[in-house]
Structures are given as C-alpha cells and as structure tokens.
Structure I
Amino acid sequence: MLKFNIRYFTLTILLFLTEVYIALYVHDNIVRPYIGDYLVVMFVYCFVKSFFDFPVVKTAIGVLIFSYFIETMQYLKMVNLLGLQDNRLARIVLGVSFEWIDMLAYTLGIITTIGIEFLLNKKRK
C-alpha cells in the first residue's frame with residue numbers, strides 16, 4: 001500500500017508551483033477563484049498517490065470528501081472559531097469564504113482527474 005511514485009510526486013510539485021503562482025500573481029475573477037479550486041483537488045490527489053497505491057476512484061472520492069469538508073469548515077468560519085483569523089497561512093490553507101461554486105470546481109476537478117486516469121490506464125493496457 002505504501003509505495004513512492006515519482007510520476008505522481010512530480011505532478012504534485014508542478015501543481016503546487018502552479019497554485020503558488022496563481023496565489024501570488026494572478027488577481028482576476030476566474031483563474032484565481034475557480035481554476036485554483038479546480039486544480040487543488042488534483043494537487044491533493046497526486047500528493048496522496050505519490051505515497052499510497054490506493055485505487056483511483058477511492059482516492060478521488062476521498063479527496064473530494066476532504067475538499068467538501070474544508071469548504072464546510074469555511075462555511076462554519078472555522079478559522080475564526082480556532083482563533084486563527086490573523087494567521088495568514090491558516091487563512092490560505094483552510095480558506096475563509098464559503099462558495100457553492102467551489103464545490104462545483106472541486107467536483108469538476110475530480111471528474112477530470114478520474115477521466116485522465118482512466119484514459120492513461122486504457123493506453124497502458
């Protein structure tokens with residue numbers, strides 16, 4: 001089950017750098033709020049698959065549930081409840097604003113991830 005995968009790890013690094021670039025340099029109304037959320041589930045998925053050889057769909061669903069959980073914590077203002085409202089890192093990682101469209105972005109990101117995985121696995125066979 002525990003198995004390092006350099007391909008997923010490389011994708012994790014690339015997605016992380018993309019997310020950092022978006023966070024630091026993109027200040028628009030589409031890429032930063034929506035594409036960032038679309039990509040973040042792919043980042044988390046690749047991170048998990050970098051170290052664990054879990055099945056594609058189970059991993060994807062787990063990541064999606066985790067993403068929904070984080071978004072729900074934003075709805076509940078968890079950063080404020082934990083007294084971390086002045087902590088920039090906590091505000092970035094946990095987020096501070098709930099949006100239903102973020103749930104859609106996460107869902108589309110996971111659907112894309114599963115689709116890519118199935119296409120790549122089909123090619124390998």
Structure II
Amino acid sequence: MLREFKEFIARGNVMDLAVGVIVGAAFTAIVNSLVTNLINPLLGIFVGSIDFSNLVLTVGKAHFRYGAFINSVINFLIIAFVVFLLVKFLNRLLPKPAEEPAEDEPSNEEKYLKEIVTLLKQDQSK
C-alpha cells in the first residue's frame with residue numbers, strides 16, 4: 001500500500017497540482033492585497049464606503065449578519081473580476097503555443113498521379 005501511495009504521489013499530475021495549489025495560495029495573497037489596498041479604495045472614491053457589515057437581522061437571540069455576507073459577495077466579485085483582467089492581460093503578453101501543422105490530405109490529383117506512377121512502374125517491370 002505504501003508503494004502504491006509513493007507511485008501515486010510521484011505522478012506528474014499530483015506534483016503539478018501541488019505546485020498549482022502553492023502558487024495559487026501565493027497569488028491569492030497578491031490579489032487580495034491588490035483588491036484591499038488599491039481597488040476597494042478606488043471604488044470607495046466613487047460609491048462611498050462599501051461596508052455593509054453593520055447590517056444585522058435579529059430574530060429572538062439570533063443575529064443574522066447578512067451585511068457581512070454582502071461584503072463577502074462584493075469582495076468575491078471584485079477579486080474574480082481582477083483575476084479575470086490579470087489572466088486576460090497575461091494571455092496577451094505570453095506567446096501562444098505553436099500549433100503543429102496538420103498533415104494535409106493529398107488532393108484527388110495527387111492520388112491519381114500516384115496511381116499512374118504505380119501503374120507505370122508495374123508496366124515497366126513486366
């Protein structure tokens with residue numbers, strides 16, 4: 001069982017996933033900083049404070065802080081949009097992978113010429 005686990009971990013996909021998760025966590029910190037320190041203040045200039053955290057619905061002794069949820073949704077949308085813009089920008093900067101030229105199928109003329117050559121060779125060999 002330990003050998004199977006070692007083979008599973010040694011596969012390229014698992015290692016790629018691990019690297020992706022680590023880079024993703026670091027990238028998330030960068031994007032969160034970008035949104036918190038640059039994007040939110042910029043939006044705050046135009047729409048005022050974007051803080052709904054004080055909105056609370058109280059039913060009996062239960063406090064439903066739906067304002068904090070609204071803040072989280074807004075932050076998610078901002079972060080998702082910023083990541084979209086970053087990916088779009090990076091895709092323009094990075095060169096596109098070279099596509100392998102597809103092998104063209106010979107035209108009908110080429111097929112007929114090959115048949116003629118084959119028939120001529122057969123006639124000469126007789």
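Upon calculation of distance in nm of label points 7 Å out along Cα→Cβ at positions 56 and 80 from the atomic coordinates, which of the structures I, II produces 4.2? The read-out was computed on structure I. For the structures shown (I, II), FRET efficiency 1/(1 + (r/R0)^6) of positions 64 and 104 (r between Cβ atoms, R0 = 25 Å, to 0.05) is largest in I.
Suppose mean count of other Cβ atoms within 10 Å over residues 32-39 works out to 13.6; of I, II, which structure was it derived from? That value comes from structure II. Identify the structure, out of I, II, from whose coordinates Cα extents along the principal axes in Å was calculated to give 104, 52, 31. It was calculated from structure II.
Computing relative contact order in percent (Cα under 8 Å, 6 or more apart) across structures I, II gives 15 for structure II. For distance in nm of label points 7 Å out along Cα→Cβ at positions 40 and 112, the highest value in the series I, II is held by structure II.
A short reminder: the numbers here are calculations on the coordinates, not readings from a lab. In this text, all values refer to a predicted model and were calculated from it rather than measured experimentally. Cβ atoms are built from the backbone, for glycine too; each structure is taken alone.
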